[in-house]
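Novice: Down below are the structures I want you to see.
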Structure I
């Protein structure tokens with residue numbers, strides 16, 4: 001897996017101050033994507049153990065609320081397989097920090113057998129998340145007043161509550 005950027009002290013991609021990882025590779029290719037360079041699976045730098053260690057170090061300060069993973073597309077199957085061990089490490093090292101992920105795929109697509117993004121690690125990744133922001137960016141539904149998303153079709157899903165109830169529960173700050 002490759003990544004395009006890592007932001008420290010990001011306040012745009014989740015609640016509080018966060019470390020944000022932008023993975024590379026995306027087959028969704030949303031029209032008017034804000035970073036189409038990340039569609040390329042080899043954009044940026046290789047995601048190595050040293051990069052993981054750097055991010056874990058960046059997450060250490062008490063003022064950092066958590067990690068956000070976006071892209072590109074974290075839920076491309078090849079990205080999921082690389083992200084899972086890292087997300088396990090984050091959850092183990094920082095159980096009280098939140099993990100958010102943004103995906104152009106809907107939760108229904110991620111859970112649907114036979115769909116492109118679903119693979120053998122999808123369910124475990126979803127179980128490690130606190131919030132999933134799902135759905136493709138739709139320029140015709142663009143709304144700059146929305147928190148943490150660009151178009152009104154996208155949802156902020158409380159993954160812990162969703163997995164507990166079996167029904168989609170929207171996140172509410």
Structure II
């Protein structure tokens with residue numbers, strides 16, 4: 001008997017713009033077989049934009065999956081599998097918030113997997129300092145409001161359950177612990 005499950009087959013169910021959905025046939029440690037759902041994601045990057053006074057720029061946007069508006073740190077998918085996440089975070093900062101930082105002012109904070117039970121989406125989170133106001137460059141399907149908070153205000157919103165996005169919670173709590 002093998003001590004870990006073994007993939008014995010994979011079937012593409014849906015090829016999407018952001019994710020591909022598969023059904024994996026798995027041999028379990030006891031020898032039985034089961035189907036597992038698997039969502040393949042191209043990867044993403046996020047950024048915590050910190051203003052000179054220490055306040056943090058956040059984005060509020062509608063999320064169809066939960067049919068609600070969420071308050072989040074700026075983030076987005078990679079433009080390609082080979083795109084460095086630091087470049088993606090740098091790009092998303094200006095696109096979503098209308099603020100820019102020099103690339104050397106964007107520093108790595110942490111990596112996380114969003115939903116390990118069925119998806120391989122990995123997000124690298126960065127912190128950006130020395131911001132300059134520019135303008136938003138939203139995608140055609142993006143409608144984003146920019147809001148600015150202190151880390152204490154954001155921590156309170158997390159603890160009150162008003163910030164529900166996992167990458168945002170993890171990023172903000174890691175940032176708070178480091179600053």
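Novice: Of the structures labelled I, II, one was used to calculate Rg and Dmax of the Cα atoms in Å, giving 18.5, 60. Name it. The partial results should precede the final answer.
Specialist: Details: I: 14.8, 41; II: 18.5, 60.
Label of the source structure: II.
Novice: For structures I, II, calculate Kirkwood radius over Cα pairs in Å, for residues 55-134 alone and state which one comes out highest.
Specialist: II
Novice: To test your reading of the models, identify which of I, II gives 19 for relative contact order in percent (Cα under 8 Å, 6 or more apart) when calculated.
Specialist: It must be structure I, since only it matches.
Novice: One of I, II was used to calculate distance in nm of label points 7 Å out along Cα→Cβ at positions 71 and 111, giving 2.1; which?
Specialist: For distance in nm of label points 7 Å out along Cα→Cβ at positions 71 and 111, the value 2.1 is produced by structure I.
Every number in this text was worked out from the coordinates using simple rules, so none of it is lab data. Owing to the predicted nature of the structure, the values given are computational and were not obtained by experimental measurement. Cβ atoms are built from the backbone, for glycine too; each structure is taken alone.
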